[in-house]
Every structure is written in structure tokens, then in C-alpha cells.
1. Thinking only about distance in nm of label points 7 Å out along Cα→Cβ at positions 54 and 102, which of 1, 2, 3 has the largest value?
2. Consider the structures 1, 2, 3: one of them gives -22000 for helix-only ellipticity at 222 nm (-39500 (n - 2.57) for each DSSP H run of 4 or more, over all residues; to 500) as calculated from the coordinates. Say which.
3. For relative contact order in percent (Cα under 8 Å, 6 or more apart), which of the structures 1, 2, 3 scores highest?
4. Looking at mean count of other Cβ atoms within 10 Å over residues 6-13, point out which structure of 1, 2, 3 has the largest value.
5. Taking mean projected area of the Cα convex hull in nm² for each of 1, 2, 3, which is largest?
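Just so it is clear, none of the values below were taken in a lab; they were calculated from the coordinates. Here the structure is a predicted model, which is why all the values come from computation and not from measurement. Cβ atoms are built from the backbone, for glycine too; each structure is taken alone.
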Structure 1
Amino acid sequence: MIHLLLVTRNKTAFSDFSGELIKRNGVSVAWADSGEGALSLVSEKRFDLVVTDEELGDMAGLVFAKKLVTQHPMVNCAAVSPLSEEAFHEASEGLGLQAKLPIPPGKKDAQNLLERLLMIKGMTSGARV
């Protein structure tokens with residue numbers, strides 16, 4: 001089973017993205033609407049990947065990613081960002097983020113991210129992609 005946590009105040013913007021993930025066998029999706037709430041959930045439960053929105057209300061997505069990496073370095077993370085690839089790389093350097101996702105992330109982004117996660121985890125089954 002692959003456990004994902006989506007961190008956003010705007011579930012509607014993530015509807016295509018989350019819908020694509022939810023329909024996969026072996027994938028569970030949980031939600032948090034703030035950075036602090038997400039950090040609390042990650043402390044309580046194991047997640048294979050956390051996806052953060054650009055702005056979470058209590059902090060920016062990249063600030064959250066930095067806190068997540070500091071507190072839970074083995075959790076994979078991806079971030080939604082309007083920045084160019086170069087600017088995103090510069091802003092997120094050292095955080096080990098798995099991907100930069102567009103605003104809003106869509107079905108194809110979910111497919112690509114899940115495939116990347118499965119490769120990272122060395123899985124060939126468990127979630128049908």
C-alpha cells in the first residue's frame with residue numbers, strides 16, 4: 001500500500017490530481033489543510049509521499065517542505081509551484097524534493113509522480129500505473 005498526504009487549503013484545485021491517485025489500486029490518500037496539521041499527521045502515520053500546495057495559510061509550501069525534511073528526512077515530498085524549473089531548483093535546493101508540480105496539478109502529473117515514486121521505492125507492483 002502506498003500512503004500519500006496532500007496538503008492544501010483548496011481541495012478543488014487538486015480534484016483531478018487526487019482523483020487520478022484515488023482510482024489506483026494500492027494507493028491511499030489523506031488530506032491536511034495546513035502545514036502544522038500535516039506535520040502532526042506525518043508524526044502519527046507513515047506516508048510515502050507528501051504533496052504540498054504553494055501556499056498553506058500558516059506557511060508557504062517550500063517552508064513546509066523544509067520543516068518536513070528536517071523533522072522527517074525519509075519522507076518523500078513534492079511541491080506545487082508557479083516558479084520556472086530554474087527558479088524552483090534554486091529555491092528548493094537541498095530539500096530533496098521529488099518533483100515540482102504545476103498550478104493546478106492534473107491527472108498526468110499524478111501519473112508521472114506515482115510512477116516516479118514507485119521507481120524510487122523499487123516497486124514494480126502494488127499500485128497499478
Structure 2
Amino acid sequence: MTKDEQIRLNEIIFCKLFQQLLRQHVNPIKVYDLITAVAAVTDANMPILNSVLSAILNNDRQYIPTKREYAYLLKKSSVPVRRVCKLAGISPNTYYSATTDDLYTEPRFTPIQYAEMMKILKFFNQTYQDMEGSVL
């Protein structure tokens with residue numbers, strides 16, 4: 001997996017995280033407030049993060065990934081077949097078809113936007129790892 005493909009996969013993961021939060025909560029203001037709170041904790045630049053969030057909220061096709069692109073990058077990162085199919089929402093037939101091979105991907109967000117997205121992703125990743133072993 002090339003560096004550009006890894007960057008794009010992280011961008012897609014951020015988009016998917018934000019979209020999942022929007023699906024779980026009816027009120028998008030609460031999701032926005034959550035991201036704002038995480039940005040304050042991680043010392044992220046909120047105006048730059050706002051540009052990323054507004055692109056995702058507006059479903060700007062320049063930034064939003066396709067299932068094919070997501071599946072291709074997961075496949076390149078050695079994720080198991082069933083997990084790729086579940087995450088990307090594709091069938092195993094689509095996974096094994098030749099249409100997902102040789103797809104050119106490049107980062108869509110600027111390096112500054114990517115740095116702010118990574119701050120948020122690292123926070124969620126660390127929080128999840130810390131809570132994984134806890135008993136509630």
C-alpha cells in the first residue's frame with residue numbers, strides 16, 4: 001500500500017466515522033458538538049475541521065468515498081474478505097470481481113485538513129483501546 005493510498009484510507013475512515021455518528025444520533029447538532037469537544041481536547045484547529053465536516057455533511061462527491069474505492073483500499077491493507085464486505089457493504093462476488101483491481105486513488109483533502117482529521121481519529125482510537133478492557 002502506497003503512502004497516498006494510506007492517507008486516502010484514513011480520510012475515508014474519518015468520513016465513515018462521522019457518517020456513523022450521524023446515523024446513530026438524530027440530531028446533527030449533537031454530533032457536531034461531540035466533534036467540537038474532541039477537537040478542543042486534541043487541540044485541533046476548528047475552522048479547518050469545519051471545512052472537512054461541512055464537505056461531509058453536504059455529501060460533496062469530491063470527498064465522499066465510493067464503495068468500490070473503500071473496498072479496494074481495505075483489500076490493499078490486508079483486511080479479511082468478510083470484514084471488507086461488511087464494512088464496504090458489498091457482496092463477495094463484487095469483492096472478487098476484476099472491477100476492484102487497479103484503482104487509482106489519491107488524497108482528496110489538503111495536508112492541513114488531513115492533519116486535523118488524524119488528531120480526531122487518534123483520539124477515538126486511543127479512547128476505544130482504553131475502554132476495551134473496562135467493565136461497565
Structure 3
Amino acid sequence: MIKTFTAITISLTGFFAPLTTAFLIAISLVLLDTITKIMVVGKLEGISAIKSKKLFQIIPKTVFYMIFIILGQICHDYVDYDIPFSKLVLVGIIGIEIYSIDENFEDLTGFSFVKRVLQFTKNLTHYKSNKK
């Protein structure tokens with residue numbers, strides 16, 4: 001019984017070891033998004049508008065992200081070893097969370113860094129196309 005438990009533990013540790021960085025990045029971004037949203041609600045609606053029911057939504061969101069990262073690793077291991085599915089999933093998560101953090105930041109300050117970057121790239125491509 002103990003040998004079986006040890007073997008299962010070692011196998012799970014070996015499976016989840018490459019995913020620890022992805023898990024930490026996803027959790028950090030969810031926490032940063034939550035903190036910025038709390039700041040927005042506190043500034044715009046007051047401290048009394050912050051509800052624990054709304055804060056509880058970060059738990060299913062985080063679990064959902066973890067499941068997708070794990071499914072990406074399973075696809076990487078068993079479907080196609082050459083495609084880094086878990087990294088692609090992490091890029092999607094980063095994009096979603098960065099956009100959400102930017103929306104919160106824009107509500108706080110009126111400045112959107114994502115819109116500025118998109119406008120800069122649009123101007124840059126427009127400049128290059130006019131130069132030819």
C-alpha cells in the first residue's frame with residue numbers, strides 16, 4: 001500500500017513539476033487583477049460596496065485556469081510532444097488577465113496602456129506603409 005502511494009506521489013510530482021511556473025504566473029495575475037478591481041470598486045463605489053460573494057469568484061476562475069493548464073500539459077504529453085500546449089494556454093490566460101487589469105487601471109486613472117501600445121503599433125505600421 002505504501003509503495004503504491006509513493007509511486008503515485010512520485011508520478012504526480014513528476015507530472016506537475018514543469019507546471020509550477022505556469023501555476024504561479026496564473027495565480028499572480030489573478031491576484032493582481034483582483035487587487036486592481038478592489039481598488040476600482042473602493043474608489044468609485046466606496047469600501048462598503050466590496051462584497052465577499054464577488055471576491056469568491058476568484059476561486060473558480062483560478063481553478064478553471066489550473067485545469068486548462070493541466071489539460072494543456074496532458075495534450076503536450078499524449079497528443080503532440082512538439083506543440084507546447086500548456087504554454088499556449090498560459091499565453092491566453094496572460095492576455096485575458098492583462099486586458100482585465102488594463103480595464104481596471106483605465107477605470108482608476110483614465111489611462112489605458114494596452115490602447116496606447118495598440119495605437120503605437122498602428123501608427124508604426126501606417127508610417128512604414130507610407131514610407132514605401
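1. Numbers: 1: 1.3; 2: 4.0; 3: 2.3.
Structure 2 gives the largest value of distance in nm of label points 7 Å out along Cα→Cβ at positions 54 and 102 among 1, 2, 3.
2. Working: 1: -12000; 2: -22000; 3: -28000.
Value -22000 for helix-only ellipticity at 222 nm (-39500 (n - 2.57) for each DSSP H run of 4 or more, over all residues; to 500) corresponds to 2 out of 1, 2, 3.
3. Numbers: 1: 30; 2: 39; 3: 26.
Largest calculated value belongs to 2.
4. Details: 1: 17.4; 2: 19.9; 3: 9.9.
Evaluating mean count of other Cβ atoms within 10 Å over residues 6-13 on every structure, the highest lands on 2.
5. On the way: 1: 6.9; 2: 9.4; 3: 12.9.
By mean projected area of the Cα convex hull in nm², the leading structure of 1, 2, 3 is 3.
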